[in-house]
1. Given a value of 7 for relative contact order in percent (Cα under 8 Å, 6 or more apart), point me to the structure among P, Q it was derived from.
2. Quick one: helix-only ellipticity at 222 nm (-39500 (n - 2.57) for each DSSP H run of 4 or more, over all residues; to 500) came out at 0 when computed from one of P, Q, so which one is it?
3. When FRET efficiency 1/(1 + (r/R0)^6) of positions 42 and 170 (r between Cβ atoms, R0 = 25 Å, to 0.05) is calculated for each of the structures P, Q, which structure yields the highest value?
4. Taking 1.38 as the value of Cα Rg over 2.2 N^0.38 Å derived from one of the structures shown (P, Q), identify that structure.
5. I have 67 for percent of Cα pairs over 13 Å apart, for residues 90-153 alone, calculated from one of the structures P, Q. Which structure is it?
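Any read-out appearing in this document is the output of simple, stated calculations on the displayed coordinates, not a laboratory observation. The structure displayed is predicted, hence computed values, not measured ones. Cβ atoms are built from the backbone, for glycine too; each structure is taken alone.
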Structure P
């Protein structure tokens, strides 16, 4: 792979393996363009070479803190756009995410904010605790609540309760962040627990033992 940077060290063009620069000097595999603005969204435009020799152009827009704010890509068969969005609260945490949705504008480096959550098929909202950890992720369809996943933190363990039909889990970690115990609940309301424990030797080898099956195996950590 060959990459050509600009004077600021940012990558401008890339030639992928099998597509050498010597043979395709004016037709790189990928091209990048950068927009930095004090009054509008910052953006990176990516042009990716397709098999037919044309380029697919997408845009990633960033806010003033260079957090990803929106992506814009061409909607197949039209001149319009497929967008994704991330919105941040006053603390700077991503609290609302818009899954891909259709916008009746052409892809560009201009921030598109014409649609609200009741106009988008899939929006997720995050709730945080005082330490910035996600405690609830709720999913909405056209503004109507559908389901949520709850996460509880209790010292060395984290319990995740998914929507109905999922498997609730509690994971315990040691001081080094390694998993020492994983409990999966087969019944509703965190009942019928099945626990797997992990121990670590001096060579960082990990032994796993399941109480439900009484079997053990060794893996590297």
Structure Q
């Protein structure tokens, strides 16, 4: 298996269709999808099981329901279950372009440790880039490291990872913004990096999400490395 895509689900009944519709027709033999419902109390479970039954019946698609444990433990569970050489994270209120998987599989051929992808943010209205064209370039680690620390764009969905980078319990479960800390630590070790130089991921600004509702005090729990 070349690629595992982990989709954590929690109370996204308004958005889960957009997410799954954007990915379900792209799945090929070398790709698996792991959907983990983290104890949703809305209609997310019914939507997934009733409206996407054909998708769930594919041999390389797994759907798991668990008690609510939080996004960090849910992502860590997905890492443990993943059999792919590379791991991608897709938030269940986000969407991807029609060439998302093709672009990643082409980038995997370069055998880099990290694959950077470009994303656009949106709130309600979404206009997806329908171009099938994309470029893959190698990037210098030191320059990219400096850029990443300057921009502090540590969203986990902005990168595809070789699985051996993601150690057990990669995401700490006792802090907000756990991906900020975990992803930044990846850059303390020299890595080979390539970049898909076109937008293939759309990140929804969801005003009800943790990212947009916690207060500044949450940052005090973070231990970000210095570059």
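1. P
2. P
3. Looking at the calculated values, the largest one is Q.
4. Structure P accounts for this read-out.
5. P
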